[in-house]
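Read-outs throughout are calculated quantities, based only on the coordinates presented, and are distinct from any laboratory measurement. This is a predicted model, so every value here is computed, not measured. Cβ atoms are built from the backbone, for glycine too; each structure is taken alone.
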Structure P
Amino acid sequence: MIKRILFLAHADESGNTLPKLTYEALGAAVALAQQTNAVLVIGLLAEHALPAAQAFANVPATKIIAVSGTDFASPRSASDAHAAEVVCHAANPELILAPATSRFLRALPVLAHRLRGRVDTHLTSLQLVDGALVATRWFYRQRLEAVFSRDERPWIVLLDSGCHEPWRPEPGNVVVDEVPVSLSAAAKRTVVTGIRAPQTDTQTIRPDAKLLFVAGAGWTKKQPDGQVRANQAEHLILDFLRHSGASLGGSKSLVDQSGENQAVLGFMTHLNQVGQTGATPRHPKGLSTCCHGEEPHVVGWRFINERRAINLDPNCGWARGKADVLYVADAFEVMAKVNQLLGERAKHAEQTVASD
């Protein structure tokens with residue numbers, strides 16, 4: 001039985017707030033602590049501990065242990081692992097639960113080695129089954145779900161996003177127990193000199209978007225007029241992404257065309273791939289265009305709540321019960337009309353604001 005749980009968190013790049021994923025993992029930690037009657041301790045890594053720790057004011061935790069300083073403002077595996085190790089020695093937990101952020105996915109496996117424990121990443125749930133703590137995780141690109149447990153302690157688990165109801169923070173006054181950490185020169189060898197990020201209007205992967213827009217290879221094939229209209233396809237898709245704020249996905253057949261000397265969409269990369277060895281995003285709604293709805297692609301959509309598709313073929317895979325709604329139409333014509341309507345709505349909204 002688990003008696004002590006440590007929830008590990010880190011501040012984001014601003015130094016004062018926590019990543020969104022933190023609250024989902026925190027909700028799971030609080031629920032598990034209540035089910036097992038375990039003691040819950042919060043561990044925090046941040047440049048300034050107190051502003052970030054205020055988000056834990058309404059969490060039923062016995063204490064908040066923090067490591068702070070400029071050395072912990074930016075992600076760095078060596079310093080993060082060392083700081084987490086110091087926090088763990090202070091908390092002495094049997095279970096260490098953390099959000100599966102890129103920062104912790106790099107640092108916490110190192111921590112598991114140092115503590116002689118075990119680590120599991122990308123978990124989707126933790127629950128009690130007949131008094132035993134078990135975890136669930138997807139394998140083989142979300143096709144197989146495993147249910148397992150560990151005897152080794154401490155057990156470090158990292159929860160993926162979209163798997164638990166987030167904790168609703170109520171900021172307030174907190175008491176933070178800060179522990180000193182001394183880093184060696186080797187632990188500070190890596191230095192963050194800056195961040196390069198794409199402009200907002202060129203970013204196509206948006207995990208928090210309400211809509212996932214997926215483009216298939218049909219966008220780059222010959223259209224009913226016998227012409228390939230890849231340039232027009234690019235403009236239509238980018239205009240829609242700009243107006244709607246949707247995230248962009250691509251079928252495997254489309255992203256693979258870059259290596260086959262075929263017409264491609266210049267902004268589409270393998271990072272956009274959904275299904276068939278690709279990602280399985282979690283968006284409330286999905287709109288597939290010029291895709292056939294074959295099984296590998298649909299598997300990538302298993303966590304999309306509402307699935308719609310546009311395809312000229314009424315007998316395509318989407319029509320066979322794989323889409324909630326199938327629009328039998330030309331995607332070029334549909335998206336051109338949608339963009340027109342979205343543009344008119346945006347213009348009307350601007351005029352309304354100006355008149356106010």
Structure Q
Amino acid sequence: MSQRSSYTSPRLQASFFFAVIILATSCGQSATTAESNNYAYFAAVDSGVQNGGSRVIPIETPKGVFKVWTKRIGNNPKIKVLLLTGGPGASHEYAECFESFFPKEGIEFYYYDQLTTGFSDNPKDSSLFNLDRYVEEVEQVRKALGLTSDNFYVWGHSWGGILAMQYALKYQGNMKALIISNMMSSTVDYNNYAKDVLARQLDPKVLDSIRDIEKRGDYKSPKYMELLMPNFYAKHICRIPLDKWPEPVLRSFSKMNEDLYVAMQGPSEFGLSGKLTGWDVKAELPKLTIPVLTIGGQFDTMDPGHMKWMSTQVQNGSYLLCPNGSHMSCYDDQQIYMTGLIKFIKAVDGGGKKALL
């Protein structure tokens with residue numbers, strides 16, 4: 001039985017050598033290209049002295065001109081997502097989780113502290129606590145940032161979802177898509193859900209104690225939060241163990257503008273009693289023609305069934321349920337939340353007529 005010769009001709013050796021060189025070079029070029037693309041995503045697009053994407057924007061209001069803080073992360077001319085955080089009164093900081101997901105997907109996004117929150121001016125004038133005024137504020141921010149119907153996505157969470165819906169109903173012609181996260185289209189329905197569903201899930205003794213405190217108006221009592229944290233917040237706001245709540249969430253909530261929160265929401269967590277009482281745009285949802293994604297958590301403070309229904313009322317709707325999520329589904333059901341959200345954004349960017357998940 002003959003053996004295969006181990007001899008290799010000089011020509012074959014040379015060919016193999018050059019093949020290795022070409023392969024190594026192409027791999028190096030691919031790595032360099034990928035690295036360049038990554039650098040391009042983070043590359044500055046502003047002229048002059050670079051400051052990491054932060055920008056303060058002057059906003060005209062009925063009470064004068066004030067400044068709001070924004071920060072751009074990423075560089076993608078086709079996808080620009082403006083984040084409208086909730087509360088009302090919370091800073092942008094609890095949305096920092098997006099930094100772990102959007103950049104690697106090439107999604108440009110903007111932090112934005114609404115007037116009287118976070119790093120933005122706080123003129124301490126309650127007459128500015130007005131939904132229509134906040135809508136015009138968002139439009140001024142859009143113009144200042146140069147966002148257009150070709151690239152402008154709005155993500156609104158909780159109160160930010162109310163603001164996003166109201167903005168889209170007036171200015172959807174300036175938008176590419178809308179994401180409504182953990183917010184219903186009616187505070188009347190929200191109040192009913194809080195009363196008829198959430199409250200009934202509490203231990204009756206705990207609920208009686210909470211109602212007694214609310215009846216007395218003693219919302220600053222330490223006992224009130226002692227009851228709410230384990231019995232409501234840990235079950236319906238963020239289902240991560242309380243001693244492990246994400247640092248950005250704690251940091252943002254510690255800076256909450258309580259004056260704005262109470263004026264708009266009211267002091268109770270079991271339904272609205274502030275300026276947003278009676279807000280309802282259910283009948284107007286069919287007017288929305290842009291792609292719309294609604295996101296709900298199974299254990300949310302908001303009715304996930306209502307949010308699914310919303311996706312059927314707009315003309316181009318999608319729905320994402322986070323089965324393990326609550327009001328902060330972007331944290332406590334994070335992989336489902338981010339995967340679905342990114343899929344929606346990319347579907348819209350791809351130009352599909354129906355951006356369904």
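Which of the displayed structures (P, Q) returns the greatest value of Cα Rg over 2.2 N^0.38 Å, for residues 92-251 alone on calculation? Please list the in-between numbers first.
Numbers: P: 1.49; Q: 1.23.
By Cα Rg over 2.2 N^0.38 Å, for residues 92-251 alone, the leading structure of P, Q is P.
Suppose you compute distance in nm of label points 7 Å out along Cα→Cβ at positions 148 and 180 for every structure in P, Q: which one lands on 4.2?
It traces back to P.
Matching task: -11500 is the computed value of helix-only ellipticity at 222 nm (-39500 (n - 2.57) for each DSSP H run of 4 or more, over all residues; to 500). Pick the structure from P, Q.
Working: P: -9000; Q: -11500.
It was calculated from structure Q.
By the measure mean count of other Cβ atoms within 10 Å over residues 76-83, tell me the structure among P, Q with the highest figure. Numbers along the way, then the final one.
Details: P: 22.1; Q: 19.5.
The maximum falls on structure P.
Out of P, Q, which one gives 70, 53, 43 for Cα extents along the principal axes in Å as computed from the coordinates? Don't jump to the answer; show the numbers that get you there.
Numbers: P: 70, 53, 43; Q: 97, 56, 39.
Matching structure: P.
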